[in-house]
1. Distance in nm of label points 7 Å out along Cα→Cβ at positions 39 and 223 was computed and gave 2.9; which structure, I, II, did it come from?
2. So Cα extents along the principal axes in Å, computed for just one structure, reads 49, 42, 41; which one of I, II is that?
3. Rank structures I, II by distance in nm of label points 7 Å out along Cα→Cβ at positions 63 and 111 and report only the one at the top, that is, the highest.
4. Using the calculated result 24.5 for mean count of other Cβ atoms within 10 Å over residues 175-182, pick out the matching structure from I, II.
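Bear in mind that the values in this text are calculations on the coordinates, not laboratory data. Model, not experiment: these values are computed from the prediction. Cβ atoms are built from the backbone, for glycine too; each structure is taken alone.
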Structure I
Amino acid sequence: METDEVLRLLENVAEEVIDPRFRSLADGEIHEKRPGDLVTDADREAEKLITDALVAAYPDAVILGEEAFAGDPDLMQRYAAADHAFTVDPVDGTKNFVHGSKDHAVMVAETLGGQAVRAWIWQPQHRLGYVAERGSGTWRHDAEGAHRLTIPERGDAPLRGRTSRRKWVGKALDGLPPMALTWVSCGIDYPKIVEGEADYILYRSGAPWDHVPGSLLLAEAGGLLGTTEGEAYSPRDTKPPGLVAAGSPTAYDHVCRALASGADPS
C-alpha cells in the first residue's frame with residue numbers, strides 16, 4: 001500500500017467505527033481487559049478493519065495489534081522476530097476516548113528488519129494526520145494540505161518536560177521546570193513534541209504499538225527516542241526499562257544525565 005493509502009485507511013476506519021461512538025458509547029460497548037485497562041467495541045472493530053487491510057496487502061507480514069496481543073501473548077515474540085511487521089493501535093488513549101476527550105488517535109507503524117520505516121498517526125477529532133517515512137521526513141496533514149515538520153529550535157530556554165507517571169507530575173529533574181502530565185495518548189504526545197509544545201517526555205515504559213510510530217516521527221523531524229539508560233530505542237525491544245522522548249539530542253542527554261546521577265523525580 002502506498003503511504004497515503006494507509007493514512008486514508010485510518011481516516012476511513014475512524015469515520016466508520018470510532019467517530020460515531022465518540023461521546024456516544026453505550027455501557028455495553030466498554031470493557032475491562034484488566035482492572036483499569038479499558039477497551040471498547042470501537043478499539044476491537046477498528047483493529048480488525050485495519051488488520052484485515054494490511055493482511056490483504058502484505059500476507060507475509062506479522063501484524064501486532066494491541067487487542068490481538070491481549071488474546072494471543074505469543075504474538076509479541078513473533079513480531080519481535082519478524083523481518084516485516086506492522087504495529088496497530090486502533091484507539092490510542094482509550095480512557096480519553098471513553099471520557100469524551102478529543103485527545104485520542106489511531107496509529108500504525110511498519111518495520112523492516114527491526115527498523116521503523118513508515119509511521120502513521122490519525123487524530124480523528126482534531127482532523128490531523130502525521131506521517132513519517134525513513135529518509136523522507138515527518139509530515140502533518142490537515143485541511144490545508146501536507147506540511148513537512150522540523151522540531152523548532154529552542155536555544156537556551158529551559159527544557160519543558162512531561163511524564164506519563166502521575167506521581168512524577170509536578171516533580172523536577174536537575175533544576176528543570178516541574179514536569180506536567182502528558183496528553184495521556186502517545187498519538188497526541190509525539191506530535192506535540194514534534195511541533196514544539198514539549199521538549200521531552202519521560203515514560204515509564206510502553207509496548208511497541210505505543211512508541212514505534214512516534215519514534216520515527218521524532219527521528220525524521222530531528223528528535224529521538226531512547227531508553228532512560230541512554231540506549232537507542234529499538235522497535236524489537238518489547239520491555240524497555242523506561243523511555244525518554246526528546247525534541248533534540250541535547251534534551252535527551254540532559255535528561256539521561258540527570259537520571260544517571262541519581263536524580264529521582266519520584
Structure II
Amino acid sequence: MIIVNNQMISKEQAQIDIEDRGYQFGDGVYEVVRIYNGVFYELDAHFKRLERSASEIKIKLPFQLKELKTRVEKLVTLNNVHSGHLYLQVTRGAAPRNHPFPVKAEPVLVAYTKEYDHEPSRLPGRAMFTEDIRWLRCDIKSLNLLGNVLAKQESQERGFDEAIFHRGDIVTEGSSTNVFMIKNRIVYTHPANQLILDGITRRKILSLANDLGLQVKEEAFTKDELLSSDEAFISSTTQEVRPIIEVNGHTIGSGKEGDVTAAIHAEFVKSLPVSVN
C-alpha cells in the first residue's frame with residue numbers, strides 16, 4: 001500500500017499526472033525516514049525539516065503534520081515493515097507547463113515504504129573528492145538531485161563508496177551523506193548553512209558526541225585537513241555511521257575504524273527505538 005494525497009491505495013492504482021511539476025521541474029521536496037523494528041526513528045525531526053523545505057520553496061503542505069504522522073504509522077502497520085524506510089515527497093502539483101508558480105495547482109503527497117533485506121554496511125568505506133557543482137541552497141531537501149546522482153555514479157564507476165564534495169578547497173558533504181573528521185579527539189563537520197543538508201542523523205551524532213564528552217566544532221575544513229585527520233566517517237539516514245579509511249587513495253589515520261568513530265556508532269545504536277545488531 002502507498003499514500004497518494006488522502007488515499008491509501010495499492011501501488012498499481014497510483015497515477016502521476018504528466019504535468020506534475022515534480023516530474024517536469026523537480027518542483028518539490030522529500031524525506032527518507034528509517035524504520036527500526038517497525039518504529040520510526042526521529043520522525044518528528046524529519047517532518048519539521050520537510051515543513052521547512054516546503055516553506056523555503058513556497059509550497060504549503062496539504063496536511064497537518066499530526067494527521068500525516070497517523071497516516072504513515074498506519075502505512076507501516078499495513079505493509080508490515082520491520083526494517084526499512086519511509087519515502088515521502090510533496091510536489092507543487094499539476095498545471096500547464098510554465099516556469100512561474102501556477103495559481104491554482106494543488107500540492108501532491110506521495111508516500112511509500114520499503115523493507116530492507118539486509119542492514120547497512122559497517123565495512124570501512126573509501127571515498128573520492130569531487131568539485132561541488134550544485135546550486136547554493138543545499139539546505140533544502142528538494143527533488144533536484146542530479147548533481148548528487150552524477151557524483152555518486154562517478155564514485156561507483158571508479159570503485160569508491162562515496163563522493164565527497166568540495167567548493168574550492170573546502171569540504172562540504174558527501175553525495176548522499178554528511179562528512180565528519182576527527183583530529184586530536186575533536187569532532188569536526190561543516191556548519192549547517194546553505195551549502196549542506198543538515199542531516200537528521202548528523203544532528204543526532206553531534207548530540208551523542210556531546211553526551212560522550214567529546215569536543216565538537218561545526219566549522220569548515222579543507223581537503224588537506226581531512227586527509228591528515230586521525231579518523232573520518234560519513235552519516236545518513238540509510239548508512240547511519242560509516243567509517244571512511246581512504247580518500248583519493250590516501251589512507252586516513254591508521255587505515256581502520258578509529259576509537260572515536262566506534263564510540264559514536266555505539267551510542268547511535270543505543271539511541272535506536274530498539275537496539276539492533
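1. Going through each structure in turn, the value belongs to I.
2. I
3. I
4. II
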